[in-house]
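There are structures below to look over.
Read-outs throughout are calculated quantities, based only on the coordinates presented, and are distinct from any laboratory measurement. Keep in mind that what you see is a predicted model, and the values were worked out from it rather than measured. Cβ atoms are built from the backbone, for glycine too; each structure is taken alone.
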Structure P
Amino acid sequence: MPDIDQRFWKGRRVLVTGHTGFKGTWLTAWLDQMGAQVTGFSAAPPTQPSLFEASDLATRIDHVEGDVADLLAVEEVLARSRPEVVLHLAGQSILARGHAEPVETFRTNVMGTVSVLEAIRKVGSVRAAVLVTSDKCYLDQHKTCGEDDPLGGLEAYGASKACAEIAVQAYRSSFFPGSFTCGIASARAGNVFGAGDFAANRLVPDLARAFLRNIPPRLRSPDAIRPWQHVLDAVGGYLLLAEMLYERPEAYSTAWNFGPEAGSEWTVGEIADVLARAFGMQGWESAPALPVREEAILRLHTARARRLLSWKPQLTMTEALHWTAQGYKRLDRTGDTSWLGEQIELYRGRLQLRHLSGQTRDEPIELPILHTRTSGGGNHVAA
């Protein structure tokens, strides 16, 4: 995978929607480290505690709170900040909440995306826009899904993400056809995890809460397979795609999957076993399934990103889970968030070394291990 070009991002005007969420915080922190002029537009942090608040990112960027489905508010922030690059991550991201609150889920995920696209169309300053949806946007999830497969959803969350993808396609075809001035791409990532995620009904945060309290976690579907990946592999893909879109919008304005290497997918139970050892714990229990359809197997075909972006995951699952445990333990013990910048720097160092040496993903490079500190418990368990 090519190195993310700090020279491209330094001083670049960038709008990140959803910057107060888990994935948005990691992306914003990376952009901030590279010297980008970041404007963040999002609702208030969706969880308490919040990695965004703990990291104090609001003091280092132009932080704006608002409703992404409010077209006037989105247009106002784009007109004021005049971004050159837009990274749209705002949305309702929890499958179970989509079942409980379908109207709000469709409103946020569909009309939020439409509002961002309309504001981009009007402002005239944007050269590249990456709109993040989900791997759940595919109609048939019983096979390895590629970007050109039919979109759809049998529950509110997946259906709303499919609708968002259709909106991206419509705007790209109607208002940016064959565009040489503004690239419009969508990104469909697999199940992303990392330290600092505190969402309910999401596997790794639920496991971390349990392990920090020395309580055996409860797993709904221990044999389920998902395209797991560390958050830095996903947001690194978004940044790389944005760079390529900016330089060649006519060539990269399409949909992109970002997921693990074929055959490397892990089950929920395997994730729990490795993370337990990283926390010094053992064991888990079974829990009832959610009252919403959830596929047992979901895999992504990522050849497009690998071939045309030279993107590929940089962290093995074991590495990613150990980095995740280290961050959670340090945050839980002291409120320390310096590990966030440290992990971004280590990841960037890995990209630079592999890029300079021409090594492939399968050729290991020794990098320093982040310092591990013990911690006490204090988070709630969610089934």
Structure Q
Amino acid sequence: MTVQVRQIGVGKADRKAFVDIQFRLNEGDPNWVPPLKDEVHGLIDPRKNPWFGHGEAAFFLAERGGRAVGRISAQVDSLVIAAPVEQGGGPGTGHWGMIEAEDGETAAALIAAAEGWLRGKGMTRSIGPISISIWDEPGLLVQGFDHPPTVMMGHHQPTYQAWVEAAGYAGVKDLNAYDLRIDKPFPDLVQRIVSSGERNTRIRVRRVDKKKFAEEAALILGILNDAWGDNWGFVPLTPDEITYVGKKLRPIVFEDLIMVAEVEGEPVAFMITLPDLNEKLRGFGGSLLPFNWAKLLWWLRRPKVRTMRVPLMGVVKRLQATRLASQLAFMMIEYIRRESVSRYGATRGEIGWILEDNQGMVSIARMVGGEVNKVYRLYQKAL
């Protein structure tokens, strides 16, 4: 039977089918971690996700003989269109993402549907997968299928790469995750750099104060917007998005896992680390009901994990490419390493994602013993 692709509406049945197809297609993969379905529904709901304040999206469902066999999203974001062309944005730039497909025929039909919608919006370049923004789950997994993703990272079947490339897409940027052991001290050179920083009276590295969560979040996001402003793919988070992300992250934010570095009293760098929530979610089947919510709340009181993930860190632009910037980064990494091991029982860290050409961050990841363990590739095509 041929594949039929249709744009879904706002009805509950269509939205449920769009979310649930991911579970059927991945249930046999031991390295896939089922997301919480409520989180996915919130991501695609304009009433809940403030991304829709500056973006528009369409969601498509593929069916064969009345049975769902795949899905895809297509997005146009005014902040992406306003971004410089050399940073992956600019007029005519549209995105697609959230792709799940039973086979190559389905994938081809879904990508064609997303491209058709983007052309209808006047887009001339298609980049994907981005689900839904660069701050969610960007990139197609092309390396690292043999182990589960960490919290807030995506996972795809190995077959998807050939299907995307068969649709005429070429890689434009790789996003790498670095794996490292943290249950033993970092190399001597790193330890000497940290010790030197500790003797510098101009430097102070502190934990965040969760009692001042909104204030601390605004401080960190201010550094982030400055530090990442020139990065490929960067779009600033709006105030509403900052509030939205803060509410989602607050339950898994721990004061001793987030550091702010100050120089002469001025906050100039930060590092956020999260316990790998996926280690707990793997057995939940995508739902907190009936009793998984209680299990999660109990676990969050004092989580014990194997892996810690560093999703975000940054140093203000004026200090980048200086020795001080590297020193601050190593100090924050070392302090969080100690807490991760002593309090949370972690033995492994993951830094990422990191842009393949971000030489400063790549160098830092390698100096602490990091090796690439997952690669997420962004593709582009002229429409």
Structure R
Amino acid sequence: MTTRLSTRALNRATLARQLLLARAGIPVIDAVAHLCGLQAQEPQEPYAGLWSRLHAFDPAALSALLVDRRVVRTHLMRRTIHLVTADDALAWRSRHDPTLRQKVLGAYGKELAAVDIDELAAAGRELMADGEPRSMAAIGRALAERWPAPGPRPLGEAVVAALVPMVQLPPRGLWRSGGGVRNAPLTLWLGREVEPPEADGGDTTGEDLVRRYLAAFGPATTADLRAWCGLAGLSGAVRAVRDELAAFRDDRNRELLDLPDAPRPDPDTPAPVRFLPAFDNAILGYDDRSRIVDDEHRGLSVAGERVVLVDGRVAATWTVREGAVAVTPLRRFSRSDRAAVADEGRELARFLSGGEQARVAVAASPRGQRVLSRTTMWALGAS
């Protein structure tokens, strides 16, 4: 008989896989690899995400990995910017190529209808072959000299986001550093070639993606897998590894797949307060996000709001306001929940400020019940 996993059991499994049940004492690059990358269109967000997941996380370590070209910022899953290891970028890029092309043509099909996409890709590679970093706008303007009708934006975005594997170069993505986006070819930046598609029609890359996803996100449905990576055609990869996997059922009787020996903690395992950055894959990495967020709040992370987990579930949003970490509950907190949120928020404030301050403000009323002002904030000073 197939074991049934409750929503709470799935929640605890997700927290364990996402390194949110207990901070991990592993190197930063191992965490990035285990998590299958971090969504990173907001350049500073991965730092908060790793701070919540790693013991004594040093942001300089992640910056060093970017400078040393061991991790990169590139378009990958769901055509969004992800921070991934260099090895994963090279291994996974070819498998994502058809989907990336499809998405960019879906966005600019009308503008690019008269453009031969293979010719545009070749022109993009030729333009970038000199190794000179360029912005998307500069790439688009250069290509518009040959194809004036579409305009620079569709041409530049097609090349950067889909047709030519690119990376966003530092200082973009470095800790507490600004700077616009400068793109360079992935192969030139890393000095290695992208792994080509398999000539024999196999899909070992897809099979690896299935295993890696389950290690970081399982137990999960095949719909969850597709929602995370945005790839079509993974059913064959799932079938190929199915004999390796364990099967479960959720509260709605849907089949969940998992690695047999992956952690599935007791549902009653205590879950600490955790602050998640915008667009965190602990939420976005599923089709059914009910294991971690109520349906009424499902859109928060999609909208780019940072969230706070209390007892493993999304219970508040947070931002930085006037130097303080400001928390807005989505429901009423108990006294102990409020204290735990304030304690963790204070530590986050210390991290974000480089130890200069530790101020947190937790709103007295849940979101939407009252317009927030200074008099409705419960403020905790630096300690």
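At a glance:
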{"item": "With FRET efficiency 1/(1 + (r/R0)^6) of positions 144 and 240 (r between Cβ atoms, R0 = 30 Å, to 0.05) derived as 0.35, matching label from P, Q, R", "result": "Q"}
{"item": "At a computed 5.6 (distance in nm of label points 7 Å out along Cα→Cβ at positions 72 and 280), which of P, Q, R", "result": "P"}
{"item": "Distance in nm of label points 7 Å out along Cα→Cβ at positions 48 and 304 derived as 3.2 - corresponding label from P, Q, R", "result": "Q"}
